[in-house]
Structure formats: C-alpha cells, structure tokens
Structure P
Amino acid sequence: MSSRARGEDGPGPDLGALEAITEAVAAGAGLPEIVRAASRALDASLALIDRTSVVLAVAARSPAEERALLRSADGVESVELRVADVVVGQLRLRGRVPARTGADAALLRLVTTLIASEVERVRGPERASEEAATAFLHALVAHEIADRDEIVARGRELGTALDRGGSVIVVRAHPRTPTEDDWRARLLALAERGARSIAPGSIAAAARGSDGEEVVLLVSDPDGDAGRRVAATVLRELESNLSGFAFAVGRSRVARDPADLHRAGNEALLAANVVEGDDGGALLAYDDTGTYQLLLPHMSDPAELRRFYDETVSKIVAYDEQYETSDLVGTLETFLECDGNVNATAARLITHRHTVRYRFERVREITGLDVSSTDGREKLSFGLKAMRVLGIAAPRGPATERGVEAGRVRRDQPDRQGR
C-alpha cells in the first residue's frame, strides 16, 4: 500500500504529511504552519477559527476558496474542536470530504485532535490574561478596589494606562429572533475588537450576572474623546456583524481620578438602561441623560430606588402586563413627553382625548396619584425614571409565541438588577 490511504471513493489523504504536522507542533512553528500541513494531509482547504469566532489560520487553494471557508458556503464542512469537554474552536474544510468511517475518519480525528491541543496550548496564556482582566474589571466597577495606586498598577499590568483618566462603556444586545447559541461570545469579541481599534489597551468583559448579554468596556481616555469614539465604533461594529439584534450602548463621563472609575461604571449602566427604553435609541452618553442623573446615587444600592418605583408606577406596569397592553404606561409616558397636554397626547397616540382621560382615571384608581396635580405628575415621572434606571422593561403590548396561533403569553421579564 502506498503512502496514501485508500478510501471507498479512490485515493485518500497523504499520510506522509502527518509527519509535517507533528514536526510543526514539536518545533512550535505556530498555528498557520500547522494548518498548512493539515491541509496537505487532508487534501482540503482549511480555516481554523477559535471559540470567539476569531480566524486563527487559513490554508486555502485560492482567494475564492478562502472566502467560501470564512462565510461557510455550500460544500464547507465544520468540525468542532474539543479538549476534554471544552470547545476551543472549529475547523472548516472544503475539498474532498473525508469519509466518516475507516482510515479517512481516523485521520481526521487525529488531525483535529492535534490542532485542538495546539490551540489550547497557544491560547492558554491569553485566556489566563483574559481571566485576570475580567476579574480586575469586575472588581473595579463593583468598587472592590478603591486605592488609586493599585488601580493604576493593575491596569498597567494588563496593558491599559488609567493614571490620566478612563471611561466605561456598557454594551447590551438582545436578539429579535432566535439565533445561534454562540452569539454572546461573538458580542464580546466584536465589542473588544471595536474598542481596541480606537484604544488598543481597552479591557472587555461580560458583565457579572448578565449571561453574556451585556459587555463592560474599560477605556484609557486621557484626551476625553477616546470613550466617545470607542462607543460609536463598537456600535457600528455590532450593527455590521450581528444582524437581527437590538443594541443599547451607554457611555460614562471621563473619570480623571482612577478611584472614580466605579462611578463611571454606574454612569454607563444608567445610560444603557435609559437608552434601552427608547424606541429607536441605541447609543447614549451619561451627559445626555438629563434629570436621570439625579438618580445616579442609587445605582450602587438601588433599594430606595426600587421602593420609589414600587410606590408609584409598579402597579400600572403590572396592570398592563396582566392585560398584555401598554395603554397606561405608554399613555403616561406620552403625556409627560407632551408637557401634560391631553390633546397633544391624544393626537400622538391617534386616540380620542376622552380615552386618554379614562386611562388617567385608571392610573389614579390604581396608584392614588392624579396626573392633573403637580405632585402626582412629578411622582409618576420619577417613578418612570426609576423604572428605566433599574432596567425594568416597559410593557410593549400583546406578546405572541411561535407556534401559538394568535395566542397570547404572559410576559415574565425580570429587571436589570436580576429581580
């Protein structure tokens, strides 16, 4: 038998090329050389992609083959790379598809195991650095690190200079339709890539308790402009590469004293919560949040904010959720935006002013607050602001579930504080 294994469909991969793979691994030649050797062994074009969708190496017969691999075109097979139970990436193949049994299958398993082990070895220190950066960022925004010198020193160890100022950006994404399971890792990778394209030392991490749907960015911002440019760039990066998602990006002011970066984290979170409640909004700076800034002191300990929300608008939110409508909350929000003008409110909602007045009567019955009085309007207004700052989603009307013909399902949406 020659050096080429024979499969059912004719000549198989070049077994002699396996020696080139092992030599490349042993010599530490790097993933590109290993993937080129694997391409020869498997007689296929290959693309190696890590678990965050970053392309690590490509060995293709032509630019057209490379494009086909990277966009998973027809004829491209994807093999998951694992080390023990941990997924470290995927190998995409295009060419002669290996058989699932016999010598071809054994060769494919051998090659992918070698590549997965090398990915784990090469990326291990980087992941350790990522874990250190995540721990630092979490501790910083939670005010678990308060000493200025310690903040500056740990930031320097991670490659970011905070001694002359920094900004915090909160990035949040929600899929509008069912999507792939790994989009959260992709969200983090895209946010980090966009941030580092403007401020190379930026640190990115999934927010604590967010299940990956929220990313926090720490940006060195000595000129006071880097945070603004990073926020805009990250939003463009997400909109270009994650279709079918809604985004909310909140940006803090510059914290000139590194010891104030925990405050910047609260500012960015407040801005993200406020913009998330705006139809059509996606990016908001803390400086543009207006009277919401009065509620910033409650971000670190929101118990008082929650109490005020419970005493004002929580009951009309519950009413709207129960009846799957946005009549009361939506009408109240519109009324306040129209400076308390009933006719303008009715015109914007395309309804009769008597309907608006009827809804306000229901608000009064439920909350005990009258929109016709200054005190009632102020309390309801701040109740709605508390709802935004807490990250509680306003009712949006009837909810439907795929597979239920015109059926309605009760909304069950926790607020951003995890309640």
Structure Q
Amino acid sequence: MPTPATESSRVVYEPRSAEGWRDPFPMYAALREHDPVHRFENERGEFWALSRFKDVFDAAVDAGTFSSARGLTIAYGEMEELGLESPIVMMDPPDHTALRKLAIKRFTPKQVEALEPQVRAFVVERVERLREAGEGDVVTELFKPLPSLVVAHFLGVPQADRSLFDGWTDAIVAANADGDIRDSGEVLGELIQYFAGHMERVRKNPGEDVISALVHARPGGQEVSAAWILGFAFTMVTGGNDTTTGLLSGAAELLTKNPDQQRLLVGEPERIPNAIEEFLRLSSPVQGLARTTTREVTVEGKTIPQDRKVLLLYASANRDEREFGSDAAECDVTRKIRRHVALSYGPHHCIGAAAVRMQSRIALEELLARCPDFTVDYAQGKFAGGNYVRRYISLPFDPKGAA
C-alpha cells in the first residue's frame, strides 16, 4: 500500500476550464486526503492551494494574513498591469470595511424583496416559453439573462443597455480562462467608459441604485473616488452574473441526478430555501479564488512563504467530509448546513448574497411548479471557460422529463 508521502507526490492540482469543469471533484478529494496544503508551479511562478474546509475558512476570515489586495487570480501583478484602482473584492480592511458599508445600503433585505415581483414575472415568462416549446436551452433562456437583469437593476442600468452585461461578462471570463485578466483590456475599457458616463448622469439625476448612492456618498466629508466606483461596477458585472448562472445550472444538474430530491421539493416547496444552501455547497459556482500571504504562515504543518499566491478551493472545502460528514458528496436538500464557503466568508462574504438567494429561489419555485418532471441533459451541457467559475453556458432542457 502506498505511503502518504507517495500518494502526496502523485496529487497534482491542475487549473480547470471549459470541459475540464465536468468533474473536478476527484482531484479535490485527492488533495484533501493526501496533500491539503499543496504547492504547485507553472510559468507564472509558485503557488499554493488549500483544500480542506477548516484551512479555507480560516484563510477567508484572516484578511491580515491572506490578503486580497494583490488580486484574486494566480497571476502575479495583475492589478498593476491593468492600471485599475482595486475594486472592493481586491481590498483589505479597514478600507474594504468602510467602502462596503456604503455599498451594502442598497442591498438590504427590503430592497431585495422589492425586486421580487419583477424577477418572478421574468422567470414565469421564460419558463412558460420553455414549457410551450417542449425543449430548449435553460441557460440561454433563463439562467443567464436572469442575473443580468438583477445586476443591472442594482446598478441603475436602463433596459435598453442590459444586453451589454452578458457581452462584457463573457469576454472578461474568456480572457481570464488562462488565469490572466490582463487580456481583457479592450472590454474593460468599454465597461469603464460606459459607467463613467452613467456616473455623470446620476450625479445630476440620482436614482435608487448603488452607483447613485456611491456617487453622492460623503464618507468623512470626502467623495468616493471615481476609480473605486468604476471598480465596484466591474465587480458587480462580472461576479454578479456568472455566480448565479453557475448556481442555477448546477442545481438543475443535481436535481436531474437526484429525482427523489426533486420530487421532495415539488411536494414541499417550502424546503427550497434550505435546498439552495445545499446546491450552493455542492455546486460552488466560484470554485476557488486566490489570496496573497502577507507573512510566512504554517498550515497543516507546511510553511507557506510570504508574498505567495494561495488558492482557496471553496468547492473542495464544501465537500470536505470533516465538516459535512461521510455523505458530503451526496445531495440532500434537507441537510442542515451550519456554514459553507460558496459565497466566501468573513470580510469578503458576497455583498449580493441576498439577491443571489432570492432570484435562485424564485427560479426554482417556478420551474418546479410549472415543470415538475423537468430534466436537463447535463452530459450534453457545455461549460464556460475560465479557471475560477464553474458554470454551464449551454444546458439542454426537457420540461416533461427525458423519456
């Protein structure tokens, strides 16, 4: 029988993209078991990956040691080369805390709840279209445009401009497929130019959106910098779109693979909110993001040097048997989950988490009520490129269930 050291030498973390996302979970399991603090390298340098829940969780809440300020990918120097002021996800406390307080005022439960009728009307129209057609691509029809509508609402983007969101998201994620966001400069320029104009419009005619709130905020008597507001818009457009698409497409896959769980939710739709936490845990749309060590740190007996990129493998952590039990890889919509890291944790917990849960709940409520036997052909589904987000870009849908 191989020794742990031998097994450890065989475990290799390989960044995934597109078809590589179909089943990364055996790789995560091997890392958790044999090499939970894994060192790897490529032409960009040396990197580390944490795969167990406790280690990922501890790093996520310890911004003092695991900093976001030097980017969230495993590309060294990405923010410096882009020439952007760091968006909120790439800041550390106390600056991050102060600016987050300004933005989160537009994401209160009351404001999220107020958007529910608009979201439900959109979902019903798209589900009925799929049902009447008898087939379709549920990502194209529903899971992709829905979060775009929600993000656009919170940013105050008029209806006529909302198709821009998907284009920007696709282009930036594609440019980031090799872990290097620097290739998305032209698209970033378009996004920045658009929101610079939007900021000027709301400066004169403020609305109820988050951009208006930030433009008119005066923390400590000072204006919030235009560069930071643009960085926030960038974060919302990219992160707010593909995360929800990944969650919903992952949920559809899980329900098709577990028809007993689907029947339970059809009969007891009040379980859907709890089910969403299980779908978040198992699908983990953001599979992992990087931090940079501010000092030498020892984890699980291994010492990571200062100034090293460390990948927090959220998707692996969320399937860790040490946290979730021996059935961690199984889908149980009744599971009582104390915590998970699908939306990160600590200072960088997803600012739009309530909106993600709201739109996902409504989408699943309407899908299960109107198409209780639906299935998706996940074997024919296609995944998006990119090393950090696992999401389908195409997922064939049968409203009556495959024969």
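Bear in mind these aren't lab numbers, they're just calculated from the coordinates by the rules spelled out. Note that this is a predicted model, so its numbers are computed, not measured.
Descriptive notes on the structure:
- For the structures shown (P, Q), Cα Rg over 2.2 N^0.38 Å is largest in P.
- Percent of Cα pairs over 23 Å apart, for residues 257-392 alone from the coordinates reads 37; which among P, Q: P
- For the set P, Q, ranking by relative contact order in percent (Cα under 8 Å, 6 or more apart) places Q highest.
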